[in-house]
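Following this line, the structures themselves.
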Structure P
Amino acid sequence: MLKRLSVTVTTAIIWLACSSLVVAATKKPLKPLEEFPVNPLEIQTIDPLLPHSVKTQPLTPTERQKLETDLDDLNRKAAAKLAAGNQLDAFALWNRELRLRRVLGSLPEVQALSRVGMMAWRTNNSLEVQVITQRLQKIQQQVLLQNTTDLKLLQTLGAAYQQVRSPKEALIVYNQILTAVRSQGDATAEAETLLAMAQVHLSWFDYPQAAGSYEQLLALATAKGDRVSEVSYLQELAFIYEQAKQPEESVKVRSRLAEYYANTKNQIEIPGLKLAIASNYESLAKTDPTLVQSAFQNYQEAYQTAWGLQQYARAADALRSLISLYRQQGQRDEAINASQILIQTEVQAADTYGLMNTYDQLGQMHVEKNEYPQALEAFQRGLELAQQLNYQQSYFTEQIQKVR
């Protein structure tokens with residue numbers, strides 16, 4: 001379930017990024033609305049769908065129900081026009097619907113603005129996006145003046161801003177909600193709001209702010225003893241800190257995850273976590289060499305745990321990283337010994353291509369140490385595998401000739 005959540009979040013991020021890039025590359029800078037003759041949401045003509053008494057008295061329940069039905073019909077007609085490729089008429093119908101939704105109240109109007117705003121963004125209709133955004137801003141100003149605590153309206157307004165890609169305005173609304181729910185002591189609503197804010201930040205790749213929201217969520221989950229949510233937030237933070245290239249923070253959250261899995265005897269996730277922690281330590285060691293040993297230790301633990309779980313491909317990954325680090329540190333003997341273990345691991349993993357490369361690497365290390373008989377043997381084994389794969393035979397033949 002947690003993996004699905006992470007994938008869903010990651011997929012959502014990729015979709016928003018792609019849509020943003022496409023629009024950024026294709027649409028021209030927005031013109032001020034004053035340059036257009038009429039704002040389609042501010043037309044004052046009385047619509048035939050409205051009863052004549054609407055200016056002097058509120059709608060009766062029967063009139064309201066009829067208007068809602070008529071507006072739903074307008075929405076369906078507009079969607080059909082858009083599906084048929086007639087975007088101009090589609091948005092003309094939607095704008096009419098939006099003008100009329102205003103009569104039903106702020107919440108129905110914002111819900112409709114959100115829906116049509118999403119369609120405007122998807123069809124790259126920049127003028128419509130601008131018109132809807134400005135209408136949302138007017139509603140937001142009214143809400144601020146009224147100092148309302150109508151959370152449903154505020155939440156819908158925040159979601160609508162997300163549909164038209166206005167993160168700054170969305171976050172203003174969510175902060176207003178956050179203040180309200182905290183004053184009410186509503187921890188559930190607080191968590192929901194923080195999660196919405198985190199998603200806004202992630203959608204725009206603002207990793208530091210997203211991390212701040214998730215850290216608050218993590219603190220709430222820890223205080224409640226909600227282990228499922230705690231693990232979910234730690235996973236998200238691990239992803240965020242990795243994207244933000246903050247290895248020190250990444251080590252902290254991944255270490256907590258590894259500890260959790262160890263305590264619950266859920267070992268399956270540990271090799272991958274240990275491998276990532278080791279990589280983080282290796283990055284940190286570039287400025288603090290004392291952390292190299294921590295990288296070695298975590299690579300070894302990743303290999304050992306993966307081997308014990310028969311995750312041979314993951315064990316091989318850990319050994320390759322370990323060998324690379326040994327070579328960087330000039331520890332050739334250790335690298336050669338680890339390569340022998342890697343060969344056994346790749347045999348278990350049935351990784352012929354990886355095995356061929358390991359023999360090549362092993363041969364090169366023996367050459368560096370002037371151990372030519374051992375190098376020759378490694379290259380000959382590599383050649384046998386290359387012949388099986390019908391790949392790089394000439395390369396191994398050349399290496400054998402050089403050694404001889």
Structure Q
Amino acid sequence: MALRANRRKGREPRPRRLGPVVLAVALWVAVLALSVLPVAARAAGSVYVANAGSGTVSQYAIGAGGLLSPLSPPTVAGGDDPRAIAVTSDGRSAYVTNLFGNTVSQYDVDPLSGGLSPKSPPSVPAGLRPGSIAVTADGKSAYVTNILDHTISQYDIDPANGRLSPKSPPIVATLPGSLPGPNSIAVAPDGKSAYVPHPLPDIIEQYDIDPLSGRLSPKSPAMIDARPDPLVLAVTPDGKSAYVTHEIGDIVSQYDIDPVSGRLSPKSPPTVAGARGGAITGVAVTPDGRSAYVPNPLVGTVSQYDIDPPSGRLSPKSPPTVASIRANAVAVTPDGTSAYVTNHSADPGAVSQFNIDPVTGVLSPKTPVTVGAGIAPAGIAVLPLPRLPATREECKRGGWRSFPQFNNQGQCVSVVPHGR
């Protein structure tokens with residue numbers, strides 16, 4: 001009745017004032033909410049996609065069921081024609097090659113959200129037409145193939161801030177030949193070897209990596225025959241096998257890796273069938289080393305293979321392919337439950353998302369089947385965001401060193417939810 005009377009007189013009831021204790025509790029709840037929500041959203045990691053046609057990098061959170069959702073903002077600026085992406089194992093840095101910019105963009109990764117922000121400087125010079133990039137597992141070195149000048153740029157990664165700086169010498173000359181030059185580069189999990197396919201003249205160069213300096217030097221022999229037109233090479237997590245895709249020939253080559261020298265030698269048989277009519281451009285292996293996936297852009301499929309545990313030989317799964325739009329590159333989550341495929345010529349750009357069967361490794365589309373990306377999405381990388389401290393005590397007395405994403409105790413403490 002009092003409320004109605006006040007309204008009849010044209011007055012609104014005066015709001016009750018909150019006491020200091022109530023205000024403090026409300027503030028604590030608000031801070032706790034802001035602290036907890038990003039942690040919940042970050043649990044499974046992030047996915048990054050280089051959009052060659054729009055000069056951007058799309059960024060996504062991996063949510064429940066492995067479904068991707070755009071971060072805020074959904075894209076960050078890249079260079080001129082961004083193509084390939086590599087991330088460091090500590091989850092602190094990401095690098096993107098810019099094909100027509102002749103640079104490599106470098107980004108910090110937010111430890112809470114997984115969002116990218118440019119380092120200072122935002123990019124470093126590379127050679128002519130940098131195409132691909134690989135980072136060593138210890139996060140100390142990065143290598144970039146330069147297509148037009150037939151070189152490999154080699155960089156040190158600063159352990160404190162993740163910035164790239166040229167090694168001495170800054171470049172390694174690869175085998176001269178017809179264009180295109182070195183298309184891609186892969187580094188062995190033990191960080192001792194690197195491999196560089198050349199579509200022309202149909203070879204794979206193989207390099208030793210100096211354990212102290214990270215500098216590349218040719219193995220003996222420096223190259224092996226890899227006809228026809230080898231494009232992309234991937235190494236299994238156990239470092240025992242390598243698989244190479246080809247632009248023509250509808251095959252995937254398979255190699256043994258010598259455990260001592262790191263040299264490649266063909267398996268028996270040396271090749272398995274790929275998709276007919278496809279310019280095969282990429283390959284990804286699951287973390288358990290049991291499955292491999294190869295995108296086939298011209299026919300809009302992804303080939304899927306079983307990997308024999310003792311021999312590392314490939315054999316087609318059943319079915320041997322699954323549909324995609326214009327598959328260009330594929331990446332697998334570290335837990336082996338999801339795979340994502342960029343569709344380079346899709347308009348608008350799209351990323352296909354698949355479930356990986358835990359028993360058979362067979363791909364099946366998620367719902368929704370795709371998420372949007374920029375124009376002409378090309379390279380893709382998955383980053384598992386590292387564990388965060390639950391309490392301040394975990395950061396103290398040097399405990400922050402257990403969290404590789406932090407440089408000091410203050411950074412570690414800053415992400416702990418208030419009051420813990």
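Read-outs throughout are calculated quantities, based only on the coordinates presented, and are distinct from any laboratory measurement. Here the structure is a predicted model, which means the values were calculated and not measured. Cβ atoms are built from the backbone, for glycine too; each structure is taken alone.
If you line up P, Q by relative contact order in percent (Cα under 8 Å, 6 or more apart), the top spot, with the largest value, goes to Q.
Kindly point out which one of P, Q the value 0.25 was derived from, the read-out being FRET efficiency 1/(1 + (r/R0)^6) of positions 220 and 292 (r between Cβ atoms, R0 = 30 Å, to 0.05). Label of the source structure: P. One of P, Q was used to calculate log10 I(q)/I(0) by the Debye sum over Cα atoms at q = 0.08, 0.11, 0.12 Å⁻¹, giving -0.66, -0.92, -1.00; which? Going through each structure in turn, the value belongs to P.
Determine which structure produced the value -2500 for helix-only ellipticity at 222 nm (-39500 (n - 2.57) for each DSSP H run of 4 or more, over all residues; to 500), calculated from the coordinates; the candidates are P, Q. Here the read-out was taken from Q.
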